[in-house]
Structure P
């Protein structure tokens, strides 16, 4: 593998302490999420993919695509996918090891962050377990985290973020969230997003990203309206003094045209892609919106000669049918079928990863405008001379105005619409 002097130097100084300790002899440039965000901000009008690595083939294909595109990359797994009650074999505690191994095997030189997405806090009673668990995922190689307490009222969301922050290494990437992902209902507002970011700032916390409910949906269902670019732009404009970038969730269900607008017109630098990559790796037909194409009976359409073998697909369908699962439940196949998928012949495994690679490469270069961001990310590290980039901005807000009591009082005055109650998956 031929590498540049910049890569060698970035490798020497850019890997955080947990990564250096876990992988002392590695040549994988695993970095803080801050590095990825700063690189895309430096490029301007662009964002990169946060690929949900639900299986090994997704991780392999996404890394190969990023290398081709010279794009900085985030590989992530959400708590629902890879937490203590995981439905994927890839989880918070093994994802860094898998990424590191593949980077070394494939000669990957682009910077990659390992992100714990949607670390969900749905009630105050979840906090004690979070205080135990969060340190363990950083010990396992996580370099970036999303604290998602958006299911709770605004005051409790902010207070949970503040309470858990001491458990997050100061060098790590940090994402926060306001507004559950409910499609066109319960949209985030300037008021509640500003409340969250200003309150964090008052406590000396500079979030790298904020995730909004800006009209997105998760999974297979296409939103009738999709991402609201103007709303996103307006919210981001109010957050400029605090240095906060956007994290776009629920990209499935939105056309490439709309995603290009988010990349070019807002301060979004991170775009989560999950369900589409899973379906692509399996060989399921997807449209430009990243949604699986269903037949007249509502069943997924498998492309012959793509993804898993035809016999394996029949096994997967039969298993899902036996459980009474519909297309939206197929994500639950990840855990029981990972060993079976890894046991397929080499040519099948390679075509699974290659299909992901081609899909991700097209997204990175033609939709997200992320090409060249890997070079910028290495430059960010070299300019800082460290793995720790520090906060983008210092404290602006007066902490005396953001005590617990004042946070609760302020929250009562917010102009928000939380939308309907109910379960909305991460």
Structure Q
């Protein structure tokens, strides 16, 4: 397995271009199943998770070609099963469930795997499909769903669920009648998917709010669309600028997707200013400790919690980082402590007392965002840090070591 070797202590300066958002690309690629013919999607990131969903779609019988621009011919779907071998590595594989039931009337999808950051049950997906009239059973680790024709319904999600909202939105576009999704997730990635579906001929209103209304149509046509920029990648580079007292122009990002983070980083003493095509993030000489609480969008993103904790580990005081979205998302804490961070976990919060310096160590990534936090810590640590299991970071960051190297970091990938 590959590892990163990082020599810390170098300020980061220059331009970085943000890639397409993984969490937007995955449902959009799955949406191609809904429309017979060839859909074309631009700004697709080159990530392990993208390769996984491409394999999954090919396994269903569709034709796929391209890299940054992907063309998917879903004229024919020859299979309705997403096998365990493909689904086990990525939770987002469950996103084919809704489109398959909507178009074929049946689907057999393995219960998903992926990062071990807490229970993310698919019971909300299953209940919503049942509300739409599907018969759903769990057999031998597979979700088996059938419906001659889905029927519109009023659906209430017990908690906002991003993949659940996306899955059921894709199922409902071909349902008979009107579907209302209440307590929906509001993330920009959901708006991106809704825009793609509307370009296919779907009738959707309210995406980006907690109530989404879908008027079912009889059929959809292929679309051509672009993926939004990755707000989590952009946020990671913004935090890197703060940690290293650097100055980074983060180009291609959408500032409106980053308001919660920008406000929090300004509280730490960073300067965040608009530049043509993005934002400039400038770190100061002192990092003010702040409290952070993760919340569903538009609150502070859980996918940036590990990164902000690494930042606070070199702050000037005490910080409380509270995780409300996933109950097991503190696995990076023990690895940061190996580098000298002073962190104590109390229930759903981490008490972070800033230290004057972190120190290089041998560390191990445990999930996607945890690996990003270790990389950020390594950039400011004294000495050399090794991060093993970097396949986690390859799931969600495109060529991250090359982007950091271009900004002045001393980082090498060792095969």
One of P, Q was used to calculate Cα extents along the principal axes in Å, giving 64, 42, 41; which?
-> Q
Which structure, out of P, Q, was distance in nm of label points 7 Å out along Cα→Cβ at positions 135 and 167 calculated from, if the result is 1.0?
-> P
Which of P, Q leads on distance in nm of label points 7 Å out along Cα→Cβ at positions 247 and 279, largest value | P
At a computed -13000 (helix-only ellipticity at 222 nm (-39500 (n - 2.57) for each DSSP H run of 4 or more, over all residues; to 500)), which of P, Q | P
Work out which structure the value 24 belongs to, where relative contact order in percent (Cα under 8 Å, 6 or more apart) was derived from one of P, Q.
-> P
Can you say which of P, Q returns 34, 25, 24 when Cα extents along the principal axes in Å, for residues 271-334 alone is computed?
-> P
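No lab work stands behind these numbers, since they all come straight from the coordinates. Not measured: the values here are computed from a predicted model. Cβ atoms are built from the backbone, for glycine too; each structure is taken alone.
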